[in-house]
Structure I
Amino acid sequence: MLRFGDLPHLTNFSQARFSPGQVASAHAHSDMCEVFFVESGEGVILINGDRHPLTVGVCVAVEPEEVHEVCNTGTEELVLTYFGLRVNPEG
């Protein structure tokens with residue numbers, strides 16, 4: 001959708017689609033926060049080991065350095081719209 005450089009401080013604005021059982025492996029970002037919005041489906045996001053349910057309409061923010069992992073725990077496709085913002089826009 002949008003890419004790095006299209007808007008100030010924005011690193012990405014995109015959509016991810018997860019098949020049932022699919023996982024985005026645990027990772028963290030040192031230079032940005034991410035915001036996820038659930039368009040459809042259901043799943044779980046683990047943030048620093050804490051489970052947060054993902055259902056339609058839920059919005060979750062992940063801070064820099066927080067380890068996060070997304071898993072589709074449902075029987076249908078999990079669709080997330082998400083974006084990232086640089087935490088140090090001058091850097």
Structure II
Amino acid sequence: MIFHISYEYLPEQRDEVHARFKETGAPPPSGVTMTGRWHCVEGNRGFLVAESSEAEAIGRWLQEWTDALSFEVTPVLTDEQFTQVIT
């Protein structure tokens with residue numbers, strides 16, 4: 001399953017979030033493949049696309065950051081998958 005994951009953090013958390021990201025790189029755990037991550041130019045929000053057969057793996061990954069970031073997780077479909085839904 002493919003997930004579109006948006007994140008956002010408060011401006012007062014900027015230094016902490018930036019330092020943590022620089023230190024760890026926020027890599028996905030085993031069972032999750034990250035397609036890409038994009039950061040908005042103002043710097044306090046962005047999104048990533050990841051794939052996993054286990055929603056729990058996505059949840060474990062995000063739990064490492066829920067003290068500083070808020071997330072919106074949306075399962076998404078490819079064109080081919082969507083075609084199967086609408087036919």
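Every number here is computed from the coordinates shown, using simple stated rules; none is lab data. What you are looking at is a predicted structure, and each value in this text was computed from that prediction instead of being measured. Cβ atoms are built from the backbone, for glycine too; each structure is taken alone.
What the table shows:
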read-out: Value -9000, calculated as helix-only ellipticity at 222 nm (-39500 (n - 2.57) for each DSSP H run of 4 or more, over all residues; to 500), assigned to which of I, II; value: II
read-out: Structure responsible for 46, with relative contact order in percent (Cα under 8 Å, 6 or more apart) calculated and labels I, II on offer; value: II
read-out: Source structure (of I, II) for mean count of other Cβ atoms within 10 Å over residues 29-36, computed value 15.9; value: I
